[in-house]
Structure 1
Amino acid sequence: MFNFLKKNIRSSDKGKDMLDDVSYIREIRHIPGTWHQYDILLAARGYGWETMTDWAAYMEAADLDQISTVTVGETAHSREEELIDQYRNSSGTLKEFSALKTERGMLAIGGISRILGVPVKVIWFNQTRVLRLFTPEGDEQLMKRYTETMIRRMFGTPDEMKEAKPVPDNE
């Protein structure tokens with residue numbers, strides 16, 4: 001089923017409408033590999049811990065099944081602390097997860113994307129405009145549409161997986 005869904009998303013590219021709005025994505029850097037890395041620079045201001053945990057809770061509810069990792073760290077380069085066992089033993093959502101009540105420098109959540117049908121790990125970096133995705137999916141345009149959907153919180157709406165207009169160069 002997931003392969004059909006992914007194929008259907010790709011086949012709709014030719015006639016797909018764009019959002020009538022400017023993208024929140026300033027730039028994407030794609031590093032190919034077995035696990036493709038997408039570093040996304042947002043066009044908006046930096047975000048904080050509350051936004052990160054809210055965004056992760058949204059992803060948990062809207063797109064990610066079989067959550068396999070929940071990690072935190074002090075900085076982008078520090079050792080990550082894996083919280084998946086605590087998360088699985090908790091009753092509730094990420095928004096209520098007591099281990100996320102203390103502000104940290106990095107938060108990551110990973111699972112199977114219902115939209116893409118493949119594993120996705122999303123990493124947020126506190127007080128930055130950067131987020132990072134890891135996935136075996138190597139289609140940069142598909143991942144740009146996925147990220148735009150995630151940023152705008154449009155999973156389950158008619159506008160999911162649509163691109164917005166590029167950010168003007170003068171911004």
Structure 2
Amino acid sequence: MMHLYLLRHGIAEDYSARGTDAERRLVTEGKDKTRDVMEALAEMKYPVPEIIISSTLIRAKETAAIAIKEFAPEAKLEEDEALVPAADIMDTMMLVEKVFRDHKVVMFVGHEPHMSSFGSALLGLSRSGIEMKKSAVALFELMNADAPRVRGVLVGLFPPRVGNLA
């Protein structure tokens with residue numbers, strides 16, 4: 001059984017001090033909500049990722065660091081361009097194929113609209129079938145990790161408020 005988490009980055013500043021989208025950082029509320037969601041997943045005893053792969057953008061890397069600290073302290077952290085906001089779904093499918101050769105539980109940290117589009121593709125839907133709010137997590141059990149036909153079953157979709165329930 002292969003498990004894939006999709007985690008959308010937390011709430012970030014509207015504009016970076018340097019003016020580029022890639023350099024936007026998480027705000028305190030974004031860090032807190034992400035931490036709460038990760039703590040809730042840990043408390044609910046969901047499978048712990050062996051590896052967390054983040055988009056190369058700062059807000060996603062900061063979100064991935066919180067996921068490691070609060071949920072997967074033993075996980076290896078990597079970055080990949082296949083998770084940036086404008087990434088091609090096929091590139092992300094190829095990343096799934098590559099990473100699941102060596103791992104059974106993986107987390108991808110990325111952005112909208114890519115996370116919702118990719119999650120929908122995993123379900124075999126051409127249009128958006130799931131909505132990923134900031135700090136939301138989707139958990140899939142993958143039946144096939146061979147690109148381009150990576151497919152799975154949605155096991156859970158956890159909005160940021162799940163952190164308030166744990």
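Every number in this text was worked out from the coordinates using simple rules, so none of it is lab data. All values derive from a computational prediction rather than experimental measurement. Cβ atoms are built from the backbone, for glycine too; each structure is taken alone.
P(r) over Cα pairs in 10 Å bins from 0, in percent, for residues 71-126 alone was computed and gave 22, 49, 28, 1; which structure, 1, 2, did it come from? Let's see the in-between values first.
Details: 1: 22, 49, 28, 1; 2: 22, 55, 23, 1.
Label of the source structure: 1.
State the single structure among 1, 2 that was used to calculate percent of Cα pairs over 21 Å apart, giving 47.
1
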Quick one: mean count of other Cβ atoms within 10 Å over residues 55-62 came out at 18.6 when computed from one of 1, 2, so which one is it? 1
